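These notes open a run of structures that come right after.
No lab work stands behind these numbers, since they all come straight from the coordinates. Model, not experiment: these values are computed from the prediction. Cβ atoms are built from the backbone, for glycine too; each structure is taken alone.
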Structure 1
Amino acid sequence: MLEIKRATPDDAERAFEIRREAIRGQCIGAYSAEQMALWTRGRASDGYGALMEKQFYMGWFNGKPVVTGMLDLASHEIGALFVLPLFSGRGFGKVMLAHLERMAQQRAIEQVVLDATLNAVSFYRACGYVGDEQAVYRSPSGLVLACVPMVKRLRVMSPV
């Protein structure tokens, strides 16, 4: 069973490693080796750790962190959804995505957006996201990647 916990600054390095391993293991063929090398360079201390202050979560399986995900409350954007390659295909990404969507619903957010990597478009479609037009993602570090902006309308939960 996956246990989802809010990440802390102490989790930044491990979250960055999950991201790096997921990109290297799951984006082959969708992006060039050069793009993947640029995308995965650096360390958590290069700025990734700042994400831990947001609604950043880690999913733990048998005491090991295996999936990450984040909800940006200002932009209603879901991001940083990465699963360790050895744990891919077990539904952990869907569990994390559902958790992030519930967090949005509890805050009366009516729709969430994301920029899907080319290898993840079918995953997000299967989870109810729509979007077909390819766009260009430009990271703060200067990385340029093709992506597909997607959106999903949420049913807002009634306050408990």
Structure 2
Amino acid sequence: MKSFHDFSAKTLQGKVVSMADFKGKMVLVVNTASKCGLTPQYEGLEKLFQKYQDKGLVILGFPCNQFGNQEPGDEKSIAQGCVLNYGVTFPMFAKVDVNGENAHPIFKFLKSRLRGIFGSRIKWNFAKFLVDDKGRPLKRFSPWTKPESIDGYLERLIQKSSEKIALK
């Protein structure tokens, strides 16, 4: 059975990164867009990243232009917008498709393991997929779920994980 760690993706800078680099960490995968009504979620995602990165969480942003042409820029303009407007420091990847025949393999995998309310298709920008430290998809959050709403869920997961480590 495949794991999230079996995939790779290109960063905004063109470097190929193996998801195996994130073994032992919880990963929140988000399809993003810079010209969307939900774009301010970058700020909340960055806050989550800052709060939990030392506790084993990494957030991975994947820009996508499949919803209302809301990510029309190239990699350089996407990177500049994320940093200048929202102070994003979590890893951002090259623009991908999340639905259809050309969907990135990571999103095909995540959607096959975590179906949404209306099936596997992603409905809009800022859909979020949480993957555990072993590469198993855990939970899918809708685009309209604000990062702040995920905070308590992450806190409980991280606490459980810490307790397991302490018991060993």
* Assuming 3.3 is distance in nm of label points 7 Å out along Cα→Cβ at positions 110 and 134 as calculated from a single structure, say which of 1, 2 it is. => 1
* Structure fact -> helix-only ellipticity at 222 nm (-39500 (n - 2.57) for each DSSP H run of 4 or more, over all residues; to 500) gets -10500 when computed on, of labels 1, 2, structure 2
* Structure fact -> log10 I(q)/I(0) by the Debye sum over Cα atoms at q = 0.13, 0.25, 0.28 Å⁻¹, for residues 102-149 alone gets -0.28, -0.99, -1.18 when computed on, of labels 1, 2, structure 2
* Asked: Comparing structures 1, 2 by distance in nm of label points 7 Å out along Cα→Cβ at positions 38 and 54, which one has the largest value?
  -> 2
* Structure fact -> Computing relative contact order in percent (Cα under 8 Å, 6 or more apart) for each of 1, 2, the value 28 comes from structure 2
* Asked: For which of the structures 1, 2 does the calculation of distance in nm of label points 7 Å out along Cα→Cβ at positions 86 and 126 return 0.8?
  -> 2
